[in-house]
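No value in this document is a laboratory result; all are computed from the given coordinates. Everything numeric here is computed off the predicted structure, so don't read it as measured data. Cβ atoms are built from the backbone, for glycine too; each structure is taken alone.
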Structure 1
Amino acid sequence: MVVTAHMLHHDMGVDAEIADYFANRRPVPQQNLFWKGKHIYLSAGFGTLTIPLVYDLQFKMGLDKTALLNDAHVDLMEAGFDLLSRYENGLMDLPAFLNACKLLLADKVKQQHLVQDLFSFFSNKTPAYFAFYRDHASLARSDMFLFTLADLNVSDEWVAAFLPYWYAVARPILIMDDFVDLEEDRLTGEKENIIIELGNNREAIYKAFEMGMKDLDRLATVNEKLAKHIQLRLEYCMNKKCIRSQLHD
C-alpha cells in the first residue's frame with residue numbers, strides 16, 4: 001500500500017511539507033538494507049512510516065523544519081537505519097554496530113550528551129544526562145532511532161522534554177507489533193514481547209492495551225489526529241481472532 005502525502009497530512013496530522021518531502025520528494029535509498037526490495041520510500045507498516053511521524057513530532061515540538069528536512073541530515077538517518085538493519089539481521093553484533101555508529105557520526109555530532117548517553121545505554125551502562133525507558137525491554141527496543149538527533153543543534157532541555165513524547169509514539173507502535181506477533185513469539189520462545197513480559201495471559205493483554213492508550217493520551221496533546229489513528233489500529237489489534245479468543249476464555 002502506498003502512503004500518500006494526503007494520508008499523512010489528513011489522516012495523521014503530519015505537517016504538509018514534511019508529508020510531501022517523505023512521500024513524494026525523497027528517493028528510495030540505494031544499497032540500503034532497511035529499504036531492500038522496496039520501490040517506494042514509505043509503506044503502510046510502521047517501519048518506514050515512523051520516519052515522517054517522528055520528524056513531524058520534532059517539528060511540532062519546536063525544531064526548525066529546514067534543519068529537519070536538510071538532505072544531509074536525512075542522509076545520515078538513512079545510513080543509520082542501514083546499520084541498524086544489518087545488526088537486526090545478524091550481520092554484525094552489538095559492539096560492531098555501536099562502533100559503526102561512532103564511525104558514521106564521527107565529526108557530525110552536535111548533541112554530545114545524548115550521543116554519549118545512548119552509547120552508555122546500549123552498552124548496559126548508566127546514562128549520565130537523560131532518562132531512557134527501561135521498565136520493559138520489549139518497549140525500549142526502538143531507542144536506536146534517537147541517534148537521528150545526533151547532528152541537530154538541540155539543547156539538553158529540549159531532549160528531556162522530547163523523550164516522553166517520543167515514547168508516546170514508539171511504545172504504542174511496539175505494542176501493536178507485539179499483538180500481531182504474539183502467536184509466533186510464543187511458538188519461537190521470543191521474550192521481547194510486552195504481553196509475554198507482563199504474564200502472557202488475559203490480564204497482560206488488557207494491561208498492554210491500557211499502556212498504549214495512556215501513551216496516546218499524551219500524544220494527543222501535540223497531534224490529536226495521529227493519536228486517534230494509532231488508537232484505531234491498536235483497537236483493531238485487540239479484535240484480532242487470536243487475541244479475542246483469549247479475552248473470552
Structure 2
Amino acid sequence: MSKKPDLRALSGIVLGADADFDEVHILGGLKSTGSLNANIVDVKGSMKIAGSLWANEIKILGGIRTGADIIADGNIEVSGGMEVGGKVEGKIIKIMGGIDSKEDIIASELEIRGGSKIGGGIKVEGMIEVIGGITAERNISATDLITIGGFSSKRGVKISSNIEARGIIEVEEDVECDSFEFKISGPSYIKGKLQANKIKIELDDKLKREAFLRVKEIVSPNKIDIDYVVAEKIVCPKINAGENCRIGEPIDKFYEPV
C-alpha cells in the first residue's frame with residue numbers, strides 16, 4: 001500500500017477540497033473549503049477549515065476555526081483561540097486563547113487559558129484546569145476541576161475528587177465532589193444541591209466589593225466552613241458559619257451581605 005503524501009510549505013496554503021495527507025507541516029497559515037485528515041498537523045500560523053479536522057497529533061501556533069469537528073487520537077495543542085462548529089476530542093488538550101465550541105469537549109486532560117463557551121458538555125477523565133472561566137450547556141465531569149474565573153453549567157457538575165474555584169459559579173442543577181473550595185468574586189448560585197466531604201466557601205480576599213453564593217441545599221458528612229452563603233437547607237454534623245451567612249433563606253430572595 002502506498003504511503004499518503006506529505007504537505008510541506010514555507011508559506012500559507014489554500015486547499016480547495018477535502019484532503020488526506022500523512023504529515024502536514026506549514027510555516028504559514030492554512031485554509032480549506034473542505035475537511036482535512038492527516039497523521040500529524042503542525043501549522044505555524046492560523047487555520048480556517050470549512051469542514052472537520054481529523055489527525056493523530058495537532059499543533060497549531062495560531063488560532064483555528066472549523067465548520068465541524070476537531071478530533072485527534074493523540075494530543076491537541078493550540079496557541080491561539082478555537083472556534084469549532086462541532087465537537088472537540090483528544091487526549092491532552094491545551095488551548096491558550098480560549099474556545100467557543102458548538103458541541104462537546106472530550107479529553108483525558110483539559111487546559112484552557114482564556115474564556116470558554118461549550119455548547120455541549122465537558123467530559124474529562126483527569127483534570128480540567130482553566131484560567132478565564134468555563135461555561136457549558138450540559139454536564140461537566142472530571143477527576144479534578146481547578147478554575148480561576150469560575151464555572152457555569154445549565155445542567156450539573158460532577159467531579160470525583162477536588163473542585164478549587166475562584167470567581168463566579170452558576171449551576172442549574174447539582175454540584176457533587178469530594179472537596180469543594182470556593183472563593184467568591186461575584187454573585188453566584190447553585191440551584192440544586194452542593195454535596196461534598198469537605199466544603200470551604202469564603203469571599204475572595206482580592207475582592208473590593210461583597211458577593212455571595214446562593215445554594216438550595218448543602219450536604220456534607222463532615223464539618224463545613226462557610227461565609228457569604230445563602231442556603232435554604234444545610235445538612236452536616238457541624239458548621240462554622242460566618243456572620244454574612246443566611247440559612248433557611250430561599251435562594252431567589254434578594255440578599256446583599258452586610
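The table for this structure:
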quantity	calculated
Percent of Cα pairs over 17 Å apart, for residues 137-240 alone - highest-scoring structure of 1, 2	1
Highest-scoring label, criterion being mean count of other Cβ atoms within 10 Å over residues 57-64, among 1, 2	2
Label whose coordinates, when relative contact order in percent (Cα under 8 Å, 6 or more apart) is calculated, return 17 (choices 1, 2)	1
Origin of the derived value 1.00 (Cα Rg over 2.2 N^0.38 Å; candidates 1, 2)	1
Kirkwood radius over Cα pairs in Å, for residues 89-176 alone - highest-scoring structure of 1, 2	1
Comparison of 1, 2 - label where distance in nm of label points 7 Å out along Cα→Cβ at positions 17 and 233 is highest	2
Winner on FRET efficiency 1/(1 + (r/R0)^6) of positions 25 and 209 (r between Cβ atoms, R0 = 35 Å, to 0.05) once structures 1, 2 are ranked, highest first	1
Label whose coordinates, when distance in nm of label points 7 Å out along Cα→Cβ at positions 193 and 217 is calculated, return 2.8 (choices 1, 2)	1
Structure responsible for 0.30, with FRET efficiency 1/(1 + (r/R0)^6) of positions 153 and 225 (r between Cβ atoms, R0 = 25 Å, to 0.05) calculated and labels 1, 2 on offer	1
For -18000 (helix-only ellipticity at 222 nm (-39500 (n - 2.57) for each DSSP H run of 4 or more, over all residues; to 500), calculated) the corresponding structure among 1, 2	1
